[in-house]
Structures are given as structure tokens and as C-alpha cells.
Structure I
Amino acid sequence: MRSALTAFLGEIRKCLLISWTYKVNTFISLFTLGFIFIGIVFFVGGGKLDPQKVASALIGYLTWMYAVSAISDLSYGLRGEISAGTLEQLEMSPAPIGLLLSGRVIANIMISTLQVIIMGFIMFTLFNIRFPLRVEALPVLLITLVGVFGFGFIIAGAMLIFKQVESFGNLLNNALAFLNGSFLALSSMPTWLAAIARTLPSTQGIVVIREILLDKKSIATTWRDGSLVGLILHSAVYLIIGLLIFSICERVAKDRGSLGQY
């Protein structure tokens, strides 16, 4: 147990050190995401920027940044281990590989938090956005990330079997950006598309976070109206399914002898 915990904490430390070493790339990616956001809100708003709509979109976009960061780290980070030929050594660790990958995600969330703070400050200043930053939104964000975490394990499992699933991962990341209600309300989507959007791991979380930050609802209110309960169940299902699929894919890759092949 102690060795597994040491390996877990070591993985977090390693990822933080790597990100600090290549901090220029990290900050360039942050500004790229910022420019993308500005371009999208200009396009969706027809060249006009309504601070209220921008605020709503920003909540969804910042949540999406967390989601993409976690998913990319689980899938692309694992591909890096495969292509470098170090995945089998990772499997020899006293800690399960799922725990090590979890450490990477936690480190990535810490880095993403810094990026979100910087980008949020810039956008708040640039667009004169005003809404209260309430602490009640934090547990909702964490619950949302649990579902995203499970979603990432599904892609990581596919990576173990098929080795190259970047196109699939990019498709899902873009789907999260444009179908989670960040820029287009679910009520404005066709019924069938809104139904698909509601199955994505970040959609319900964004809905609840907006209710807390923009509508000033309390945690108790979102619990009573069922939106928070739905988010918890949604995230729990994604986490269970994701871990199960990853475990099955890992076993299949080991049985085929292709775990470390690329």
C-alpha cells in the first residue's frame, strides 16, 4: 500500500516537473485556447459581444478546458508511453496502472486550474464580465470531472487495443466543446441532438454550475430540483463504465501480447 502511494505521488510530481520544464508550450496553448474562445463567441454572437452570453459561454468553455486536459492526458500520455516503449515498465510498478494514470490526471488538473485562473482573469477584464465566484460551484466541478475521468479511461482503453485513436479523441473533444451547451443552448438544438448532448460527461455539470453562478441557486436547491442528483448519477455511471472498459482492454492487450507494441 505504501509503495503504491509513493508511486502515485511520484507520478504527480513527475508530471508537474515536466510541465514546468516545458512551461512555454503550456502558456502558448493557453493563449491559443483564449483566441479560439474569442473567435467562437464573435461568430456565435454575429460579431457582437453580449457580456451575459459571454459569461455563460465562458463557464462552459473553462469546464471544457478541464475536460479536454484530463482526457488528453489519459489517452495521449498513454500513447507516448507505448511509442517510447516504456508502458511495460509502467505496468511493473507496485501501483496499478490505473492509479498511476489517475496521478497524471490530478497533476494535469492542478496545471489546468492555473490556466483557467489566468484565462478567466483575462476574459473577465477584456469583456467586463461580472458574476459571483461562489465556492458552491467547486464540488459541482469536481463531480463533473469524475465523469470526465471515466470518459478518459474509455479512450485510454481503446488506445491500448488500437494504439492510434487520435482522430477519435479529437472528435470527442470537439463534440464536448460544441455539444455541451457552452455556446448553443440545448433548447436551441434539435431534439435528437439535445438528447445526444445530454449524454456527454460535461453537459449536466455545466448546467448545474451555471445555475449556481449565474442564477445564484444554492447546492440544496439544485439537489431538490434533481439537477445535482442527475449529475452525480451521470458521473458515477461514466466512472464505473470507464474503469471497466479500461480493465477489459488492458486484459485483452496483455492476452494478445501487444501491450507495449506500437
Structure II
Amino acid sequence: MGTAGARFMVFKQINASGGIYLEHDGQRVAMDPGPGAVVQYAKRKVDLTRLTGVVLSHKHLDHSTDMNVVIEGMTDGGFHHRGTVFCPPDALDPDPVIFPYLRGFPEDIVQLEPHADYDLGSLHFRTSRKHPHNFPDRPSVDTFGFVFQRGLLGWVTDTRYYDGIEEDHRAEVMVLHTVIEHARAELPHLGLDDAERIISAVRPKLAIITHFGMGVWRRHPWEVAADLAHSTGVAVKAARDGMRLDVDAAVSEAGAERDAAAS
């Protein structure tokens, strides 16, 4: 629903900032609905009233601004109690980004914990450890990455690189938030150099870079993806606003291409 990362890309809306939408076996999940998510859902003909869940990785505004309107949409303004919200504890208290008045609208609100397993119907996911995603001059926020369907899809959301990040998100298809060009000690985000390190270590069948900061955007993400594919030997794509991906098909296609190359 959007590929903007970092404040300037979001403020200027150079790219949309609506997060990710996931469908699996009847489950329809909004993930990190940031600024303008509700507009992107309408634009892409995704009906919020058919959502079955919302997943929030952390409460920074570029990920959480539209949480409340998405919850209202999922529950028909609270008239139909349905769906489950998964969020870090600090999204609820203190300084909440989910308003108290609508917390009774969903069927359940689940507070995420590190390295824990969750199910939404047949959709299974596991959290990572808490990401080191704290700025030194700002209050800390609880941040989690995810692996869906026991290693099919890994989502490396905002974080600086840490030992164990590869195992926390190891999957056949990996989505990586690449906000900055080069890792910097004062910024708790992955650089493209970090992404190359992770992709080389995990060697997924497909890696997708997204959540671009201004520097990455100016380098043209599609060209960056091609460079990463060349340096790692792994298929790498740059996400674009509104991009659709059939994960199972992508895994099969990548596997066939690797077999052909090997032969």
C-alpha cells in the first residue's frame, strides 16, 4: 500500500505510506497502516469492512497514524465486533496510538511479546526479539519483526542491524525496510549495506526492499535492487506503491530459476 520510509518521504508523500496488506486463506490483514493508508486501501479496492486483522510492528507515526480509522473500518464503526488487533504493549499505554474508546470494537486486542507465536485462523506468525529501534534523544518504542507461515514470508521492519537478525527473520521471501544508504550508529535503521549482509547470509528465494528514505529513493530503488541481486546472487526486487505479490508463486518461480541455472 506504500513504500515511503523516513519522515521526509512521508511528509512530502513522494511515495505512499500505507504499509502492507496481506491475504491468506480468507484472512485479510492490514499491517502498519501509516499516513494515508485508508486512501490507499480505497484506491486499491480493498474493503476495510472485510479485514480480519491488523498487525502493528511499532507505534512510530509513519506506521501507525491510520490505525484507528482502520479499526473503525474493520468493525463498521464498532457496530460489528470482529477482527483481531496485534500490537506492541506500548501502543496501548502509555502515550497510546490506539484510542481507548474503540478498544472494545475488535473481538480481541493481543499484546505482542518477543519470540512468540500467534494465529489468526490458518495464518500463523512469529515475532522476532525486540528490535533495537530507539533514537538516543527520544522515548523508546517496542518494535517487532515477523515471520509468517513458519518460514514462508519474513518481514524485517524498522531496526538497526543486530546479531541474530538473520535467524529472527529467516524465510523464503523476505521484505526488508531499507531506509538509509549506509548504516550509521546514530540512526536505528538498516542501510543498504545491512540489507546486503542479511540477504547474503539467509539467501532467500526472493528479497524485496521497501520503506525507502530519500537517499535510497534518489539512487533509484530498482537500480539498487539490481545491484543487490548481482552482489548477492539472490533475486531482489524493489517494492513499488500498489505492487502485488503472490508469495507461493514467487517461491516456485525462484526455485525453478535456480534449478535452471544449476543445470
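Figures for the structure shown
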{"item": "Highest-scoring label, criterion being percent of Cα pairs over 31 Å apart, among I, II", "result": "I"}
{"item": "Which of I, II yields 3.8 [distance in nm of label points 7 Å out along Cα→Cβ at positions 103 and 127, calculated]", "result": "I"}
{"item": "Structure responsible for 22, 19, 15, with semi-axes √(5λ) of the Cα gyration tensor in Å, for residues 7-142 alone calculated and labels I, II on offer", "result": "II"}
{"item": "Answer label among I, II for the case where distance in nm of label points 7 Å out along Cα→Cβ at positions 39 and 247, calculated from the coordinates, equals 4.2", "result": "I"}
{"item": "Ranking I, II by distance in nm of label points 7 Å out along Cα→Cβ at positions 71 and 175, the structure that comes out highest", "result": "II"}
{"item": "Origin of the value 1.00, where Rg/Rh (Cα atoms, Kirkwood Rh), for residues 79-158 alone was derived from one of I, II", "result": "II"}
{"item": "Label whose coordinates, when helix-only ellipticity at 222 nm (-39500 (n - 2.57) for each DSSP H run of 4 or more, over all residues; to 500) is calculated, return -7500 (choices I, II)", "result": "II"}
{"item": "Structure from which 29 was derived, relative contact order in percent (Cα under 8 Å, 6 or more apart), options I, II", "result": "I"}
{"item": "Answer label among I, II for the case where distance in nm of label points 7 Å out along Cα→Cβ at positions 191 and 231, calculated from the coordinates, equals 1.0", "result": "II"}
{"item": "Mean projected area of the Cα convex hull in nm², for residues 31-110 alone - highest-scoring structure of I, II", "result": "I"}
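No lab work stands behind these numbers, since they all come straight from the coordinates. This structure is a prediction, so every number in the text was calculated from the model and none was measured. Cβ atoms are built from the backbone, for glycine too; each structure is taken alone.
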